[in-house]
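Engineer: These notes open a run of structures that come right after.
Coordinate-derived values only; no laboratory data. What you see is a predicted model; the values in this text were computed from it and never measured. Cβ atoms are built from the backbone, for glycine too; each structure is taken alone.
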Structure 1
Amino acid sequence: MSKIARLYAVVLLIIGAALTAGGLWLAALGGTPYYAIFGATLALAAVLALRNHRQANWVLVFALAGTVIWSLFEAGLRFWDLFPRLLAPIALVGLGLGLFPSIVSGNARRGFRLGAAACAIAFAAMFGLAFVPHPTVSAVAAADYSPGAGDNAPQDWTSYGASTAGLRYATYNKINRDNVATLKPAWTIRTGDMGPGIDQNTPLQIGDTLYSCTRNNVILALDPDTGATRWRFDPHAKAPFWQRCRSLGYYQSTTASGECQQRLIATTIDARLMALDARTGKLCPGFGNDGTVSLAEGMGPVKPGFYFQTSAPLVARNIIVIGGWVVDNEQTGEPSGVIRGFDVMTGKLVWAWDLGNPAITREPPPGQTYTRGTPNMWTTAAYDDKLGLIYVPLGNATPDYYGVQRKPWADRYNSTLVALDVTSGRERWKFQTVHHDLWDYDLPAQPALVNLRGNIPALLLSTKRGQLFLLNRATGQPLSRVVEKPVSSAGSMPGERMSPTQPYSVDMPVIAETLNERRMWGMTMFDQLACRISFRQSRYSGDFTPPGMTQSIEHPSNLGGLNWGSMSVDVPNNRVFMNDVRVPMTVRLMTRPEFTEFAKKNHPDGTGHGPSPQLGTPYGVNIQMWMTKLGVPCSRPPFGTITAVDLNTRKIAWQVPAGTAEELGLLGIKSHLPMPIGMPTYAGTSVTAGGLLFFAGSQDYYLRAYDTSDGKEVWRYRLPVGSSATPMTYISPKTGRQYVLVSVGGAAHSKDVGDYVIAFSIPQSK
């Protein structure tokens, strides 16, 4: 046997021994014995080869055949499930069959060499298939589906979700499935804001002007055909972390004239509310104190970074509706989650809804504050003007992962959608999606206001759990069955008031999946084995596994499921589009002394993620993405998808992986391999009557267009950096051209940062 073959046999022996040891560990924990058997078989083949025994090759053939059978039994034909199970074994066995035939002679030698060649072909084929999209749910044929009739008259994009209904739908079809392949950049600008923070801005379009905001709240008015800056306003806002601006509000007075008749409404990362003249960018002097209202009024003490706005304000009639972001998991008694309505012309407080003290209807009494530590609305509300209802998605009372000390009003309102009367701010109805939330399952997204067949006024509510709740938006009653299902409380902390049941939307699709050992993943069989061991060592009893002193797995995690990007709706077809995140978290509570020592080596970043102190409780918490040592999630791909749901049938029409691993890779090293594995997604989608869905919030650096009928990617453009923003579209009143616009400031978890706003259009004929 050659020196190379002998060396390989030694390597194979080491690999086999390691797999055997890890496999025995897994088997002892109650997992599959396969890895131990496969490892022992490899080790046996290596020993036989080192002894020049002709049976070494047959042992390898047996090992590969057994692996194929086991893989198909566990994973079926799901490609990405088979990838780590088969790729490494094919390579290991193929190399052995190619190097060890010198042990045998004649026809057997030729046969084993043919086997090595077959392994090489299989390896190449499997690796090649990694570059082909594998839909999670293939498109369902629907003969009655077609894009809505186009209306290309210029219309304003006046709110974060296009309108206060949060539909992100445009009737334009000048850019459509037939010509989208020719879509090109029309203009690009640089805002000058390179951080800190994340650019998550969706611009507004009002008449012949675009309005964009940057992560540090700089506002720009732009020409829609050239991107030329008409004015720029810098509020000089500062915050220690979480700097972002997702959009602006807009109001046009029907009674006033002249200065500030058209006004932009902006919030800042240091808790200010401002009104600006949309034509000049100057603060409106009759609004608050020379154009500014302090949102800290009535809040009591506010530490830097503990309360401000990250999402777009809602303008409903003449009322500006404001919630606020409070930092997660830092301490008890954080600033109030009060919802307030301000007069859009004067900035005066019209009403306040303090869920901890309903007696407060405006400013708190002298010497008091709004109730501290209440659930808050950090996303954007929706509004139905006909019903006069504001739909407020609430989060959780902090800290998220320990609830023994929570007040009764926190349990009544955490993770709850509340309908408020626009004129009075009083509660009309509420619907709770999680009881006694211990998982940071905030309601993160603006609801979508849709009308079902029969002209039924409905509201579609997306959740981090991946549950979709369909409600009558007039009454709050479910239009699709909701069932209280029993959940486990095993492993919960002493004194926790665990709910024995949780609400499940059983007749709507679930944009998530439960975990089991078979669904553990890794890029190789080795880190897959490590993830299987970790799974067996952790507590997991489904999506409501209680946090405790031993490590638990949270899936869907506090990232989602479905997060703040919300949904877009093809209105004529009642087809809804959404993007998700499928990365589990590990959660472990620690006693105060243990957390203090842990934090010395694993420094909290102050944002309430990772190691977090939860001051005011006996326990700190550590929350981390559940990843392999190679830096990939332990759950199987896709790690993010785009899903189309048909509201008429209440089924998934199609589901495709979102994005590639091109800009990510093992050990944090960019792979530059465009494998469409589906990456965690951020921001949201926009849809048009041209049969196109636009999305840019994947981890690679592309703006994409998908065919709304089947989810096929029909166009993409490589951006200078990634994007964490929802695209929008508009038609220029001056030229009649349709544009698609996206802010490009950097993808989540990427070090590549930009300050671009890019508009795309079909090139004009010369």
Structure 2
Amino acid sequence: MKRILLAYTLYALCLLPAFAGGGEGALPISYVNPFIGTTNFGTTNPGAVCPNGMMSVVPFNVMGSEDNKYDKDARWWSTPYEYHNCFFTGYSHVNLSGVGCPELGSLLLMPTTGELSVDYKEYGSRYKDEQASPGYYSNFLTRYNVKTEVSATPRTGVSRFTFPAGQSHVLLNLGEGLTNETGAFLKQVSDTEFEGMKLLGTFCYNPQAIFPIYFVMRVNKQPVSSGYWKKQRPMTGVEAEWDPDNGHYKLYTRYRKEIAGDDIGAFLTFNTTEGEQIEVQMGVSFVSIENARLNLDTEQSGKNFSQVLADARMRWNEDLSRILVEGGTEEQKTVFYTALYHTLIHPNILQDVNGQYPAMESDQILTTKGERYTVFSLWDTYRNVHQLLTLVYPERQLQMVRSMLDMYREHGWLPKWELYGRETLTMEGDPSIPVIVDTWLKGLRDFDIDLAYEAMYKSATLPGTENLLRPDNDDYMSLGYVPLREQYDNSVSHALEYYIADYSLSLLAEALGKKEDARFFYNRSLSKKLDSAAMKATSVDSLSDTVATTLVLIATLISKYTGLLLDGWFGILVGCFILYTGGSTLKETIDLLIGQPPKQEFINEIREIVLGHSMVHGVHDLIVHDYGPGRVMISLHAEVDVNGNIQDIHEQIDHIEHELQEKLHCSATIHMDPIVTDDEEVLAMKAKVEEMVHFLDESFSMHDFRMVKGSTRTNLIFDVEVPRKTSYTDNEIVNWLKERIHELPGSKYFAVIQIDHEYY
């Protein structure tokens, strides 16, 4: 009874479908503003869609006019709609929301009036009075005085056009869209029905991720005329004289059989009265035209536009009502429910009403008893969307995990960025793992966990040449990270994603009682990244156990089937391997105990941080004390202006020490050395002495330079820092510099020199 009352309520609300804000006691759908995210490259759309529905009907306004702010053919563009654009060229059917690559956004449906034109640059129109709410979009085409409205079911769309009196047209353009693919065919089945197919694909640089979309289009009124159009190839010479449509759109007014091409379409012409409404239904399928018709017959049979809209709004309100917000401002509720609305667009269903769907990376058509989902943009969603679904829509999340496992059954791999049965391999990492593990650990376990573990273990362990999801797995497994092999290869991101996936897999292995696997994946996710000897030792221990077990098993099998007794020889091999790995681990541990120099990268980072502060003019006497992970202490001298404000300098030194702790996780003690920065004579002499120091050895450096004048001579006091390994003794360095300085013209110069050695 409650559902019936809600349906009647929503049916009444269909008379006011636009976003109008909430208010006391308002339904959750009234807080959704679909225009949020439609500008500033938000890539969302204000069109009609049902929760996780296959069909979406979106205004297409990104081509055809220089008056638009953004044009799909003028720059990289990935969405059929932009809020600031003004030139409308129809409604696209089946679209992606929130993605960064162009795809789908085809089957463009456009109402016009007056003289028939089939060139979108000519028939497009400006518009006003946009309205949008869950399951609904509307605008008014100022060129034609036509009000347009759209709504949707899970697999079909419906458009309602309110025409003025006169000659009116409905156009179906199969030549344009967001997809980079071209090619379609079309057939007029009756005066009021067309069927066909359009090719889609090549998402995000993947030229072989191709798939067809099948459709059936119907109108609820008999047209006075109808037909096709096709863009003719340009011709030259005598050939062009035979074809008056050379390089232009040709109208086919009497031909009724199939037509195919890159730029084709259909038109229907009506004589309409003032305010007459024509409804256009569109059913789609990724299996067949027959299924597109079945979807249309099943989901829209006996329903008009208002009834479809009421159903769509009821679906949205039921889904959004799973979370009821109390308190807060109206604006805050709008932000929340709009975000929840966007979250429930993808992944979306793929199967038709009969359960059929295109198998993953195959020409097979399979049948599911539940829901088969698609558009697994997992790098974008594994951190948050699926966690929300497990809590609020658990039955839907379970179906998504089952869909991912079915993809593994069909294709041999879990999805990375799957799109309508094609693996695009877009973005980074191995993102199915954290999604499945999170689902299992939250208690949603009605799926084949053994198969899931098999699939995850495969991608985590196979060599790179055999690994579709981790092509750089060789580096990761051997080095513990992914090195930069070429420009823009996102190596750091790859490694971070693998760490996350491996850690997630370790949690699942632990939960399943696979202790060795759990330890192995946990250690691999941390050891190299932390540079921890303990972690490495544990990892090596796990590897030793694995190797020993494997060799014993091999020896047993050989002995059983050949009679050869190889236990002793294999025992020697195991012993040698254990000695080698143990010796390597022991060496690394001893190095930590007796001390080892820090990496140069670490020294460079320290210098960069300290010298990044304007009051510091130089750094010297840097000493690093490494007492193990998390216990690194450093001391250094920082050169500061002798005339500077001591309080300001001290405050900045404190800030530097804090920054070193935050960024490098080391405790720092900094000594301030005042230096002269504004005496030209001192600076000139300092430059001369520095030149001498560098002449002796480029690796030498000088600091703490002071010039003290007396009655008979001038003392030049400074320190020279030399590397650990040098061909000069301290006395040789001091004597040589003293002689060169004493020879300087002018006053009698005497040098007072302190030799410092690097302590890192």
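Engineer: 1, 2: which one has relative contact order in percent (Cα under 8 Å, 6 or more apart), as calculated, at 14?
Structural biologist: Going label by label, the one that fits is 1.
Engineer: If you rank structures 1, 2 by distance in nm of label points 7 Å out along Cα→Cβ at positions 192 and 328, which sits at the top with the largest value?
Structural biologist: Result for distance in nm of label points 7 Å out along Cα→Cβ at positions 192 and 328 over 1, 2: largest is 2.
Engineer: Name the one structure among 1, 2 that P(r) over Cα pairs in 5 Å bins from 0, in percent, for residues 120-223 alone of 2, 8, 11, 13, 16, 13, 11, 10, 7, 5, 2, 1, 0 was derived from.
Structural biologist: Computing P(r) over Cα pairs in 5 Å bins from 0, in percent, for residues 120-223 alone on every structure in 1, 2 gives 2, 8, 11, 13, 16, 13, 11, 10, 7, 5, 2, 1, 0 only for 1.
Engineer: Right, another one. Ranked by FRET efficiency 1/(1 + (r/R0)^6) of positions 312 and 752 (r between Cβ atoms, R0 = 25 Å, to 0.05), which of 1, 2 sits at the highest value?
Structural biologist: 1
Engineer: Ok, one more. Using the calculated result 0.75 for FRET efficiency 1/(1 + (r/R0)^6) of positions 240 and 464 (r between Cβ atoms, R0 = 30 Å, to 0.05), pick out the matching structure from 1, 2.
Structural biologist: Computing FRET efficiency 1/(1 + (r/R0)^6) of positions 240 and 464 (r between Cβ atoms, R0 = 30 Å, to 0.05) on every structure in 1, 2 gives 0.75 only for 1.
Engineer: Shifting gears a bit: To which of 1, 2 does the computed value -12000 (helix-only ellipticity at 222 nm (-39500 (n - 2.57) for each DSSP H run of 4 or more, over all residues; to 500)) belong?
Structural biologist: 2
Engineer: When mean projected area of the Cα convex hull in nm² is calculated for each of the structures 1, 2, which structure yields the highest value?
Structural biologist: When mean projected area of the Cα convex hull in nm² is calculated for 1, 2, structure 2 comes out on top.
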